[in-house]
Each structure stands twice: as structure tokens, then as C-alpha cells.
Structure 1
Amino acid sequence: MARIAGIDIPREKRVEVALTYIYGIGLTRAKTILAQAGVNPDIRVKDLDDGDVQKLRAASESFTTEGDLRRQEGMALKRLQDIGCVRGRRHRMSLPVRGQRTRTNARTRRGSRRTVAGRKK
């Protein structure tokens, strides 16, 4: 099993798709990494030799991925919350941040809440 950026990428998938299992690498960035490393994107991970894995590892190190990227995003959210801006307050209250309506919808962000209407006295 190939291990890149601390992640075991799946053996049966094409290299192009398998790289997207790493946090911070999408399909576009995976294609860029494969072009830099000079690896064919159509082969399966199980068919890679050790030299190809080393090339992929070296090419992916030029990008911020996994723990470092998660830490950066977390610090950015914490900064917004600390300065008390609208986006930070919305994050703190677990409400939609980008202007969506909340009277209806927003169930993913707010969670399922039971209605109180119709309770017997």
C-alpha cells in the first residue's frame, strides 16, 4: 500500500483518483502532481513502483496538505471568532455563514430541532 503525506491511498483505484483521498488534494491538484512527477495518471496504485511513489511524495510536499492545512483553517476560524466579526459569530453559533436564510432550511448547519407547537396544556 502506498503511503503519501501520512495517508494510505487505496490500491485498487487509479493514481489520479487515489491522490484525492489526501486532505487538500483535489482532482486538479492531483493532475498537477502527476504531471510534475511524470507518472501516468491511468495506472493503478498497486502497479506503481517505489520510484514512482517517491516522485509523487516529493511532488506533493510542495503543497500544504493534511495536518498543516487543517491547522491553518482552524486558526483562520479562531481568528474570525476572536475578533468578533459577523462571520466569526455565525461560526460560533453554528449558523450559516454566507447569508443563507435560516427561517426554513439550514437543517445541516443548525441540526434537526423538534417543534414545540401543539403541546398539550
Structure 2
Amino acid sequence: MSKVDRDETREYRIAMEIVVDAYDAEEQAMGWYYYLDETLSFPTLTECIAKRAISPLRVGDEVEVLGMAPAEECEHEIFVMMRWEREGLAVPLSQLRVIHGDNQTREAVEDWHYWVNRGYRFG
């Protein structure tokens, strides 16, 4: 069962703009990757909204997102880069909520959260 109600406007945008012509998991992942890479504005201030075992972030932590993680890191889930020591660190976008960002960035992140919370996966 889905965690969120179906949103027809968002479903249409996802189907017709993000994963349009995507026939397999790899094409869906790349559709999402390029949509987010072209739509998100960086840097963007975000807040951690969910604990993940693969991430050092705790709920409530504020994180400045600097850009998308490399495409090869986003084959199964979307990751973004945050400041971390010298190199930066990729963290799941599903873990973050936009605090300060333009409307386009906010909507794109909410699109990703919707996709994940509806139980959709690449493939």
C-alpha cells in the first residue's frame, strides 16, 4: 500500500516529462537523474527528514546540497552531494526536504519524494 494519495498532476508530469520513453530500469533512472540535474538549483539548503543506515545524517540536520552525485551512483536511487570533509558525500535525496530553494527545486524534490513514497522503483 502506498504512503501517499495518488496525485494526477504529478503522475502526468512524471510520466510525460521524467520517465517518458523509458523502457527499463536504467532508462527510468537516467530520466530521473537528468530531470533533477536540469531542474534543481544548487546550492540548496535542506533538512534531513528521515534516518537512513547508509547516511551519517540525523533527522533535523541541515545540509547544503551542492549538486547531483555522479550518475553511476544513481542507478538504483537518486543521491545528491553535500559538503563532507574534502571530497563531499553522496546522500539519498529521499532523506532531504528543501528549506531554502526556488519553487522549481522544491517541486522537483517533492516529485522524487512522491515517486518513492508511492512505492515506485526503477524497473
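Key figures
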item	result
Comparison of 1, 2 - label where distance in nm of label points 7 Å out along Cα→Cβ at positions 9 and 25 is highest	2
Per relative contact order in percent (Cα under 8 Å, 6 or more apart), the highest-valued of structures 1, 2	2
At a computed 72, 36, 21 (Cα extents along the principal axes in Å), which of 1, 2	1
Structure (1, 2) behind the derived value 0.9 of distance in nm of label points 7 Å out along Cα→Cβ at positions 73 and 97	1
Answer label among 1, 2 for the case where helix-only ellipticity at 222 nm (-39500 (n - 2.57) for each DSSP H run of 4 or more, over all residues; to 500), calculated from the coordinates, equals -13000	1
Ranking 1, 2 by distance in nm of label points 7 Å out along Cα→Cβ at positions 65 and 81, the structure that comes out highest	1
Structure responsible for 0.10, with FRET efficiency 1/(1 + (r/R0)^6) of positions 33 and 105 (r between Cβ atoms, R0 = 25 Å, to 0.05) calculated and labels 1, 2 on offer	1
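Here, each number is a calculation from the coordinates, and none is a lab measurement. This is a predicted model, so every value here is computed, not measured. Cβ atoms are built from the backbone, for glycine too; each structure is taken alone.
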